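Alright, structures below, take your time with them.
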Structure 1
């Protein structure tokens, strides 16, 4: 039985993770993995709550295949790769790099489920319930589906002693701001875009002032390239 406390989790807290899902090609012979940054919560001591946007591949894969891996990763750069990829990428980041994927075979699914091989731990979950919600964000009100997940497999690959420091936390906030800036630009909300830009500039200046966090700096360089091309 899964004990969330063994993984350092607390009920109700929001955790940033990389979610991996899959789709299957038309010939039914190839698994196509997908990685995305998501926020999760432990609820009721044994379930995970996740709410991907309708437009995301994560949402579509969950609806069709009902299986997802929750990856706990302590490398900020991997978050940037997962969050900033897009099909029409102008920075040549159309997919999360395949070298970071590995697969766990689940007999119950007769399926290889993708996970991040650089994660310090991962959970494989299946959908148990779907609830329709209306939420507020910095870019406005939106409808979403809240998926409640049962944990069917868990694996700790190593002990993680890395507590995110200030540079790591600011890098995560910068990645989130970059994705919001693209939405603001697309909807021609220049006031909101400029607000996000001011926040992002402040975060980047702070990270660069810290100077010694190589992974955070690498993530920020990717954010800069992304912003330059939206």
Structure 2
């Protein structure tokens, strides 16, 4: 499982909520979650993902309230089911009557060299391979629509009972790294930098400076998983 190596946060004009990195080593899973409202939703998400993946890893025939999709691998289906169960719990306990808690989240689940993920809101996810950055999945928030520097989430988990959920996956090489960026837009300068696969701290410093230079008012958080 790719693990967080180094990270930086920039407050900008209006600081964004803190992104929590939650690692479940036994399940080879990682959650990068941004709570909105109370922290109950993120805790429910984390606990549910850990519990379901722990059961499903040991029992491939785990009973699920959601049908498995034939086009997805077992890794992808397990992650999809865990998120759907978590969404239902958060909706029922936190937001069915009145909104009280939700979160943006990127959930990564690893098996051997394959990593599957589900993204609800931010952060963006980029692949660092051979010194070059490739966007794997990007979510633009509502601050872009309203042209404001403060973050405005466009998608949150647990606000609706039913929703569209897309699971993606990728086979990673040993030298690959993942960059997570919680920011309204990815700075264009990110893709013009000379980055090193062997120096995570230097890579984050370069990207940090590029993001600040792009818009000093915009808050962001960036981390590297190696």
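Summary of computed values
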quantity: Structure (1, 2) behind the derived value 12.9, 37 of Rg and Dmax of the Cα atoms in Å, for residues 18-81 alone; calculated: 2
quantity: With FRET efficiency 1/(1 + (r/R0)^6) of positions 106 and 210 (r between Cβ atoms, R0 = 30 Å, to 0.05) derived as 0.15, matching label from 1, 2; calculated: 1
quantity: Which entry (1, 2) yields the derived value -10500 for helix-only ellipticity at 222 nm (-39500 (n - 2.57) for each DSSP H run of 4 or more, over all residues; to 500); calculated: 1
quantity: Origin of the derived value 21.4 (mean count of other Cβ atoms within 10 Å over residues 26-33; candidates 1, 2); calculated: 2
quantity: Among 1, 2, structure where relative contact order in percent (Cα under 8 Å, 6 or more apart) as derived comes to 28; calculated: 2
quantity: Identity of the structure behind 0.10 (criterion: FRET efficiency 1/(1 + (r/R0)^6) of positions 98 and 178 (r between Cβ atoms, R0 = 25 Å, to 0.05), calculated), options 1, 2; calculated: 2
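No value in this document is a laboratory result; all are computed from the given coordinates. Quick caveat, the model's predicted, so the values are computed rather than measured. Cβ atoms are built from the backbone, for glycine too; each structure is taken alone.
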